[in-house]
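Take a look at the structures below.
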Structure 1
Amino acid sequence: MSRSERLLSLDAFRGITIAAMILVNNPGTWSAVYAPLLHAKWNGWTPTDLIYPFFLFIIGVAMPFSFSKYDSSNQKNGLLIKVLRRSSVIFLLGIFLHLFPRFDFESLRIAGVLQRIAIVYLFASIIFLYVNRRNLKWAVVLILLGYWGLMTLVPVPGHGPGVLTPEANLAAWLDSLLLPGRMYQTTWDPEGMLSTLPAIASTLIGVLCGLFLLSSVPRREVAAWLFVSGWALCILGIFWGSVFPINKAIWTSSYVLLTSGAALQFMGACQWLVDIKGYRKFFQPAIVFGVNSITVYVLSGMVASLMTVVRVGPELSLKNWVVQNVFMSWLDPMNASLAFALSYVIVWYWLMRIFYRRRIFLKV
């Protein structure tokens, strides 16, 4: 595949992931949500726990396509400046999205989804640019084994080593000491400092996938190998999970392998259906989301926040009014909550479709 050729299957994968992210982030009410649309409370996983690592994986897949033309040291150094700038913008967007619309700096949370994306993108880019391609897989191995060692061997004051409960694990302890601002769960943060380390490995596995997609191997064979390697990682992750539990909140190494394996299979399915079989019209809605992914994520988050702030009555927000009057008037609470979330995704699809038709692609 040519480096200049746009990978529509990746756009479709990214779009499906962003649409799923908007869906799970915006139920009609958090008191009525189907279990698969919620994160696992601690150990284990749900379909929702695949979404975030999928996006990090996608970031990695895209890197070889956009970075490989920078070969000389001067070109790489110039690209690194662009990466630093982009990472800073994404990080600040995350801070802005958390503060919007009240801008209450006393409750500022430094960690967050976009903030982790910014940090992971920065470090994965540095590794990709300055580490030999043949050693990238060993970087992944080193990160995952190193994180396992830290989380299970380093003693936490008052608890000892290897305790992986929400309050007593090493990542939570370090966050309570070093992470500025408010934490998402008071005593720990799912986007904390130490757990960002294995998230870099999630992106680097995406980088390895991107390099394979750029190789001279025929597309059909690539898709087949993505399925096979995906299954292998999933099985390895499940086995590793018996001693280092699969856990999104602390982004365990077993979680990285399981979710990266699932991402490889999903990437293989998208490539087979979009790039090989040519079902592009069927995947067009996903592509519409995928080419403006950060834009739709930020804008949908801003509007969702506004809907909880704008008041229709003394004790009724605009969002609650819509849920009660448009959906709960004919659906039970669970289905009304789901219908609101689906409707919200559809509304943003039509808005992004306008962007797509007018060739408006906002890049960070």
Structure 2
Amino acid sequence: MIKLKERRHIKKSRWHHIIDIFQCDNEIYIIAGIVRPDEDIIHVGGTQTDSPFPQEKWATVEDAINKISAKSFDMELKSRVHNLPYAGCKFGIWAPLSYLKGRKRSELFKYLGDVLNYYNNNDIKIYTGADVHTDLYDLKTTLDTSPYVLGKPKNYGEGQYGGVDDPSPWTAKMIVKIYKSFIREGFIGRSPEIKGKKLVVKGVGKVGKEIVALVRKENMVIFVSDIDEQKSIAMRNIYGVAKEHPDNIHKIECHIYCPADSGITIPNKKTINELRCEAIIGPANDQCRSEELDGELFKRKILHISRSGVFENGGGLLAVTDELEEGGYDPFRLESKIDSRVAVAVEIVRESRQNNVSPWTIIKERFLQGI
């Protein structure tokens, strides 16, 4: 049973932006952040649960609400910078640890299906998919309750869903394509060769591990860390990469730093002064949220494309929304979309260097007027 406990109206931009808090059984809350809920438009965004790791846990339900509010707005920005006809949303699930890790976990995603049905039965068109701490198995549970899921499995039970499956590889693919294009263009390093360039990846979860797998084929030098040390050890054993402590990895001298973890890696100017990278490309959504920090990175001549990574992390969104195209998911069409956006990223950096302004300034002028 779900009950809409509270609705908040957020004044973050000129758009109508709400936060709904649904109360479920056993101290379970589903938090929904929706931008432009009163418009006749499809809303797209992922669902994350609270973290099983104490260092990353939401401190309170209020903390979870603030995170989901920010991330729903990120999804709005991500749709706009990639010229997609969708509005932003994000779901978060707050639950006791016994539900997050145990056999009861599937109950959380049945509740999520109920919430999706609630909105779509009340004239808010909304879809969700996997996100931080959620996966395809979780979505299969939601699909038993509601059809409003993207990033669907290709096959499920006896059904042929024809979905993209986990979109994380597409997120990683776009990020790595940007690495290679920027190196070829001379934006990073002294030579156009990707071989031998040094990459630091903080967080080897769904996206981070895919990035490592892709760049290892290109013979880059890789350092990794993760709050779950076993993940770092697995990367070292599989790919022969170097393992570093999460507290120190941002200080490694490198060509590219990729903070793909869900924590806040770049919280202040002090941290920026500790960076020894030429570029930050592929940060997860909690990284470098403020305009001030983006300005500091530009002063330090650290190439940083977009606040919260809303541009370079767009591969996953492009992947799941391809399911909404006529005929459903098409990997060849999707590959073409990603290549097109990578070309735009190159244009943005060229223009930023010609005009001596940050890439984020160019992105705002080109895609985010009036926000």
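Bear in mind these aren't lab numbers, they're just calculated from the coordinates by the rules spelled out. Remember, it's a predicted structure, so these values are computed and weren't measured experimentally. Cβ atoms are built from the backbone, for glycine too; each structure is taken alone.
Just a few scattered comments:
- Distance in nm of label points 7 Å out along Cα→Cβ at positions 9 and 257 from the coordinates reads 4.1; which among 1, 2: 2
- For 24.6 (mean count of other Cβ atoms within 10 Å over residues 89-96, calculated) the corresponding structure among 1, 2: 2
- Label whose coordinates, when relative contact order in percent (Cα under 8 Å, 6 or more apart) is calculated, return 14 (choices 1, 2): 2
- With Kirkwood radius over Cα pairs in Å derived as 20.9, matching label from 1, 2: 2
- With helix-only ellipticity at 222 nm (-39500 (n - 2.57) for each DSSP H run of 4 or more, over all residues; to 500) derived as -12000, matching label from 1, 2: 2
- Origin of the value 12.6, where Kirkwood radius over Cα pairs in Å, for residues 201-280 alone was derived from one of 1, 2: 2
- Mean count of other Cβ atoms within 10 Å over residues 81-88 from the coordinates reads 14.2; which among 1, 2: 1
- Which of 1, 2 yields 4.5 [distance in nm of label points 7 Å out along Cα→Cβ at positions 25 and 297, calculated]: 2
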